[in-house]
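Read-outs throughout are calculated quantities, based only on the coordinates presented, and are distinct from any laboratory measurement. From a predicted model like this one, the values you see are computed outputs, not experimental measurements.
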Structure P
Amino acid sequence: MVIDAILVTAQNCAIMATPPEKLLSSHTLLQMRPERIGRRLRVLREALELKPSEIADSLGIERTYWSRFENGKRALTDAHGALICERYGVTMDYLIRGEWAHLPLTLAAKMREVDRRISDQETIP
């Protein structure tokens, strides 16, 4: 029994020494990139019919911070992500991983419309 405990502890130490980025799938890593999160922030903002300045002010952050988040120039902090989730009803799974499940239906429908419109604009030469 003591040997098993030692082996488990050694395995846990080996796992803990591995950076989380090495344990995540390439898909998840791609979705976590600041520019991907920024695009989702833009989709949310436009679905809520808010200007960048309005959403920044409602979150109590500098307008330049919001611009950097939305443009993928600055990584979204955990605290700001949680605040966005509380204020606007989105999930951290949506913000960080791009998962649409568990979003409020009416908000998700608006966001999908905005997402399609943005995608169409990006493909126009």
Structure Q
Amino acid sequence: MENVFSLLILEDNPDERFLLSRLLDHHFPQWYYYFVEDEKELLLFLSEGIPVSVLLLDIHLPGKDGLQILKDLRKIEAYRLIPVVGFSNSATMEAAYQLVIGGATTLFQKPVVPEETISLLRTLPAFAAKVH
């Protein structure tokens, strides 16, 4: 059976979702990807049992931030091993440290240009391979 890569993206900004979907459709047509906008949608999606190779988690969200969502997610046995890659417009060393302590695989600065986003996306399957 062929390995299928599926990416779950928690992103509240519709413009960011649009950009990511265009890049994913064009450069990674073999991937499955899904968007959720908040913690409630994230937990509902995960409860449906759809396999997730990597969760790409926006850190700056209205209400509960990505770090707290990550900590809450890691408390649920069924979701502890999902690789989580945080991404943020204002990633700092402190934010990266807090995310890794909280259970993230790594943190990326949100790229400004599409070419950087594509390069970041190309790295994501490597994180899934470490778990599966």
Structure R
Amino acid sequence: MMFEKTLMTLAAAAAIAAAAAVSVVSAAFAVYAILLPLVGPAGASAIVAAVAALIVAIAGMIAARKAENRRTIHQEIPQGGFDITGRVVDIVRERPLMSLGIGLAAGIIALKNPTLTASLAKAFLDPKPPQR
């Protein structure tokens, strides 16, 4: 059930990405068609490329500003003990390719051993019995 939901979410994300790509290409073609009679083919192509570069630059600056704000907010040191969640997040940030490989390996192991996956999920998700 969880794998099916995950796969459906990934399929939906891929469909949204494809729709976004089609709309960007369509918008670029529309701008080109509007500019073609005014400045010719070379000028229209240059203007479309400049507009695309400007949009990418603005999006990059916004993303960099958000990342910089997150970095200053989340620099707090845990107050005692070993923070496993923080350590995992740091590893993912420092080595994204290694994290991707580990995630793929874990996914393959989970697909090959569904009983192991179910027992691990049960161990982590079941509520603990009350202590007496």
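So here's what we get for this one:
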item	result
Which of P, Q, R yields 35, 16, 15 [semi-axes √(5λ) of the Cα gyration tensor in Å, calculated]	P
Which entry (P, Q, R) yields the derived value -20500 for helix-only ellipticity at 222 nm (-39500 (n - 2.57) for each DSSP H run of 4 or more, over all residues; to 500)	P
